[in-house]
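Derivation of every value follows stated rules applied to the coordinates shown; laboratory data play no part. Please read all numbers here as calculations on a predicted model, not as lab measurements.
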Structure P
């Protein structure tokens, strides 16, 4: 038996406003309400009826159940974005770009996991039961894509080497890594260290490999024990740097490159605690060029990666595929650039 409070709550709920209720208020058919609500009135609904329906919608607070109506047709208006580590602030720009490209016709659903982990195939398959209009997958592995085996519209983001699976939009992170190595070499650095991500995605492998290869060619030594890895977390990076720095300092390390700006913030934080002067004693650089990097003290030298453009281009590509339009360039590559700031300068002599 329901308590008095429960009955009061149930009776106090506002009933859901339906298209039929809007139609009755406006004096039109429910089909007319649907045309107005979905912006398909041109040549089909008079201006007078459009005005009356819009007034009724505003008065009653009607919200179109686009997901329900789409499911009834066998496919939803949902787009799923599968991402490996949304704790990285870089993804805020990617998501904003995707959302802008998809527009109001589609709802964006995120499938993410804990820091340092990639979504499991079984979890994503459960989401596919929603019959999404399309799927975006950021930084996947070949194994993940093979196991998932998606038949519908699919676009990959930041997935170098996996172009055979689906249309993709990639970042040329290797170019940025090489620019960073040249910058440090020109500043006179001879011994460097690298703080990597443990996410295990290809983009981080390429950043590290390109930096190490270019550094070796330019006379910068990065010893094996001068390469460490953590999750994309300021505290984790700070702790790892604190443990490694005494040995690195004895070995003459004068520059630390980080796989992300988030890692670099941890290094900068711990360096201040340890009394290490940046950049006089240690140059620090990162990847992503997050907004805080331009205003930190000192400003952080970083490889700028256009996250908003990455999301926007991927969203545009997916939308064209979902709407049955051809792709002029199924594979797109966006180039990074180096933003030099106060955290790097000539090595001490």
Structure Q
């Protein structure tokens, strides 16, 4: 079957693939347009397989929300240039819409689903874009929230947030503004938990143990009565040189005492403190110190306990801010959960050694 230059142009417009590749595909397909599209896809799959080992840590977080559900999607690529490509961003958002419409159970189900507003599968849509940009693309993860949720996308898709709410004020502009502010808080402050109730007993125990070990290994942070006891025991054990003993006697009332002690003296104090762990942990003064530090950590990692960053709107915790908006609206507002995606987080990026690469080329 013969084909014309117009057919080549039509295939290019349909696939966004280069003119020469389109011409070769039509030649191989004997002018059959549909077969030519399949040939381009197959060749793209082979090319994509060769590039599959290349690290795709760039990309974008796509989002879609309607009245019934909301979704976040992370679509990865290799370079920031492609990550800013309008077609790439549009595809991520289109896949997020697919998540809302099809509610897939996992990534395999999502990849096999027909893409929203299209006729091909999500996997084929990604493959079609690969044919255009020739860069390793990977659909990494997605989150689906059914019911009321507010989304926020930061930095052109570098961070995406969904906050799910249980409320009877979803249609109120004040609620939407509040939800957006809470989502922005999540984006900026990266909380790990919604509230302390979500931290398991094992995690709390681990947090407490780390806090205790940290305090004992940093004697300058210990309460003064305990520090004095540690210093006395260290000196009595002969672990300090005379110069440090003299420095201590001269500066013991100076709040910058540790600036006058040698590194060896500080290490000896830590050794003594750790050795006396059971005794010091049993001391109520030390217990008060560790409880205070743990409570501070909880306020940093739990969303509802975090200090609200928009102090121009509310001076207090995020939970307090939500409560104030609920009160002003005469409504019930509860945060059910939140999801925060940052593109490429946890993906080990390749560190290019240019000098080594050049050296290998001249061998």
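Brief remarks on what is shown
- Top of P, Q by volume of the Cα convex hull per residue in Å³, largest first: Q
- Computed 32, 17, 10 for semi-axes √(5λ) of the Cα gyration tensor in Å, for residues 217-312 alone - originating structure among P, Q: Q
- Answer label among P, Q for the case where helix-only ellipticity at 222 nm (-39500 (n - 2.57) for each DSSP H run of 4 or more, over all residues; to 500), calculated from the coordinates, equals -13000: P
- Looking across P, Q, the calculation of semi-axes √(5λ) of the Cα gyration tensor in Å, for residues 89-128 alone that yields 21, 16, 5 traces back to P.
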